[in-house]
1. For distance in nm of label points 7 Å out along Cα→Cβ at positions 247 and 311, find whichever of I, II sits highest and give me its label.
2. Assign the value -0.43, calculated as log10 I(q)/I(0) by the Debye sum over Cα atoms at q = 0.07 Å⁻¹, to the correct structure from I, II.
3. Thinking only about relative contact order in percent (Cα under 8 Å, 6 or more apart), which of I, II has the largest value?
4. Determine which structure produced the value 0.70 for FRET efficiency 1/(1 + (r/R0)^6) of positions 23 and 287 (r between Cβ atoms, R0 = 35 Å, to 0.05), calculated from the coordinates; the candidates are I, II.
5. If we compute Kirkwood radius over Cα pairs in Å, for residues 191-270 alone for structures I, II, which one ends up with the highest value?
6. Of structures I, II, which gives -27500 when helix-only ellipticity at 222 nm (-39500 (n - 2.57) for each DSSP H run of 4 or more, over all residues; to 500) is computed from the coordinates?
7. For distance in nm of label points 7 Å out along Cα→Cβ at positions 95 and 263, which of the structures I, II scores highest?
Structure I
């Protein structure tokens with residue numbers, strides 16, 4: 001009976017399906033993240049628009065290095081709904097402990113951790129998108145955009161309540177008749193009412209989508225390719241049609257436009273896909289290239305996060321980091 005109910009639920013939600021903003025940012029082409037510890041390694045360099053890039057970004061007009069890269073490792077430790085984040089900056093691609101220059105961490109990183117204002121928005125969006133890509137978590141992006149007064153909503157805020165209640169009634173019916181076969185004689189199947197008007201109403205409800213369409217997601221074309229396009233106030237995003245890989249975002253503000261391009265998706269750890277390059281145009285007009293060089297999933301013991309921070313504190317004792325970090329990093 002539960003399999004039958006699941007089938008009915010699937011068919012009803014698949015009817016005329018249009019993805020929601022949250023589901024697009026869930027990075028659903030990736031398998032579920034079962035590990036409680038995830039880390040990524042980033043090479044970050046400042047670049048000049050209009051000069052040729054050394055990186056195979058697919059657009060030779062874009063970029064070249066203006067200085068040596070900065071090297072970062074970002075750690076995510078998740079337990080249920082709690083996510084801890086630590087960011088470490090190194091002065092070499094080997095990420096040797098002796099090359100550690102700076103660290104920052106948050107013991108409970110949420111959509112409210114970084115202020116939703118122009119000064120901090122670049123960090124807030126960058127880290128929200130990292131959680132989208134690395135942790136398959138679209139809620140953080142939506143919640144942070146909401147804090148920025150972008151008119152987007154979470155999935156549970158746009159549910160078709162009438163359809164949910166109807167399916168709940170049908171589930172109760174299935175559970176009842178599965179426990180007592182004689183109940184078929186007395187229980188009325190919500191899917192098959194005798195009254196023609198009631199039956200027509202059932203068909204109407206089952207034909208409705210599971211989520212109320214707020215018309216912020218449309219199927220369109222981007223650079224000639226079919227894509228899912230998000231338009232919500234001053235926020236835009238483009239995703240590939242089949243895999244729903246994130247291609248680009250733009251946030252328009254009074255201080256300028258913050259833009260990110262996501263290029264060259266690859267299986268970063270053999271199973272989970274990430275963009276190899278993220279090209280960022282900052283509010284100050286400076287451009288950056290972020291290269292994701294490594295993704296690792298691992299078992300995080302309860303005290304591993306604290307031990308890691310303690311080891312960093314010992315290495316950084318007496319050191320003072322004077323180098324400015326890109327505005328989108330912590």
Structure II
């Protein structure tokens with residue numbers, strides 16, 4: 001009878017307490033890690049992550065978040081110390097390999113794609129550096145530099161194509177579309193695929209407009225001052241991102257002699273930030289190409305009145321010549 005009583009006691013919830021406590025602790029570490037990460041407090045987030053991984057080393061979210069933080073704190077692709085980038089890529093790859101691409105969370109797909117994209121840009125930069133060295137080296141050494149540059153170029157293409165495929169999954173699933181198209185646009189430019197760059201840039205700007213419209217409505221709707229400030233800050237970040245993307249697009253369209261498209265990009269850039277002196281110059285040369293000399297001269301005057309460039313710079317010289325015509 002006593003054995004039966006003990007068995008019944010062990011079937012009660014109290015016997016599951018150690019497991020429940022572990023699960024609750026893990027959930028707390030996950031929640032705190034996410035909050036610290038979102039607040040940009042990466043050291044505190046990593047502390048919570050390490051504690052959580054002591055309880056559950058294979059936790060999907062914590063491992064993915066750790067890789068993401070390592071990626072965000074890694075040096076620029078143009079830098080020389082890529083240890084954090086390599087560690088981030090390895091961490092995110094380890095999580096990625098636990099399941100098929102379509103079963104992954106969007107945040108894992110996005111950040112693993114960004115790690116591969118950054119690796120690609122790193123190798124592209126190294127290829128350019130080596131080709132430059134080849135032009136200044138003796139014949140025997142130049143050949144070695146060119147061969148190494150070709151190897152770096154091949155690695156860059158492998159990484160960028162891998163990033164592109166990961167982002168394709170997000171686009172196909174209709175998830176995080178603004179960022180997916182934004183990085184697809186950048187990768188297409190790096191690969192020299194102008195058609196894909198144009199397509200993804202167009203899709204990106206559509207998503208950007210939708211997100212900004214949503215934020216506008218949220219700002220107007222909410223009576224919560226703290227929430228309103230949060231949305232206003234997010235709005236500023238989005239507008240800055242849009243501005244930088246349009247500057248790149250304006251140059252791409254200018255290079256392709258698609259001057260009307262370039263003009264539209266610069267119109268919006270200067271609407272977002274009328275203080276950008278160099279973009280009055282950029283729009284001025286676009287307007288000159290379109291034959292709108294009076295408008296071009298007005299932009300060149302604004303450029304000359306606000307620029308810090310010396311009078312001997314190419315831009316200043318071109319603007320002064322345009323005003324003399």
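Read-outs: derived from the displayed coordinates by stated rules, not from any lab. Model, not experiment: these values are computed from the prediction. Cβ atoms are built from the backbone, for glycine too; each structure is taken alone.
1. Largest calculated value belongs to I.
2. Going label by label, the one that fits is II.
3. I
4. I
5. Between I, II, the highest calculated value is found for I.
6. For helix-only ellipticity at 222 nm (-39500 (n - 2.57) for each DSSP H run of 4 or more, over all residues; to 500), the value -27500 is produced by structure II.
7. Structure II gives the largest value of distance in nm of label points 7 Å out along Cα→Cβ at positions 95 and 263 among I, II.
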